[in-house]
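Below are structures written as structure tokens.
Laboratory data are not the source of any read-out in this text; all were calculated from the coordinates shown. Since this is a predicted model, take the numbers as computed values, not measurements. Cβ atoms are built from the backbone, for glycine too; each structure is taken alone.
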Structure I
Amino acid sequence: MIEIINDLPENVVGFRATGKVTKEDYEKVLMPAVEVQSKKFNKINFLLWLDTDVSNYTLGAWIDDALVGLQHLTHWHKVAIVSHYEIIKKITNVFGHLVPGIYKGFRISELEAAKKWVAGA
């Protein structure tokens, strides 16, 4: 399930993934919110709190994850990925060197720091 994180500054769109994450979660929650953010600011500051194991993502969710990334390729400004796993933090930091935008991984204990970082100019 994906839910919107509401206690973020206006210039940040954020989500918390828990339990099983499906294509429908992306299509009904994440993708529309990212679209609004992109149109409103012409750039996307994005926070994803992975409060579930990545194995809980369905194939459809992974495909939609890639699609939303490609559809807004030039609009990504700052992307913070928060996870229990150190490997997710490392992959996010490496991935950020390969695509437009600034990407940074955070541990769950760093959630508040991630919110502040992604909201910064």
Structure II
Amino acid sequence: MRPEVNSPHRLTCHCGAVELSVTLTDGLNTARRCDCSFCARRGAAAATVPLDGLNIVRGAENLTLYQWNTGTAKHYFCKTCGIYTHHQRRSNPNEYGVNVACLEGVNPRDLGEIDWSDGINHPSDRVT
């Protein structure tokens, strides 16, 4: 199943304590992986959701936040099962990246090749 564009989709952590409703404005066409020191270890593909396209249905109290370096990116995890659900992006703080593997009915393996972004050379680190 491929999530429809501009319709809400259910996203849950592994244990079900956290449930989000997310609206993918371009389906899974924005799915990508990142090779920064954190994302490369996490290994999850993330798809884009605008800030107003993510609602916490239940489990807000079960989310824990991880930040480092500039503190701009905000990475959220279920504190029970440890699954990464979403993050507010450093490259565009007006967007969330959501864990594609947490979307109900989506198996990331079925997506084929997923593009990589160059997080090692993050655009926010470039001198303009």
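For the set I, II, ranking by FRET efficiency 1/(1 + (r/R0)^6) of positions 17 and 89 (r between Cβ atoms, R0 = 25 Å, to 0.05) places I highest. Which structure, out of I, II, was Rg and Dmax of the Cα atoms in Å derived from, given a value of 13.0, 34? The read-out was computed on structure I. Here helix-only ellipticity at 222 nm (-39500 (n - 2.57) for each DSSP H run of 4 or more, over all residues; to 500) was derived from just one of the structures I, II, and that gives -500; the source is II. With relative contact order in percent (Cα under 8 Å, 6 or more apart) computed over the structures I, II, the top value is the one for II, the highest of the group.
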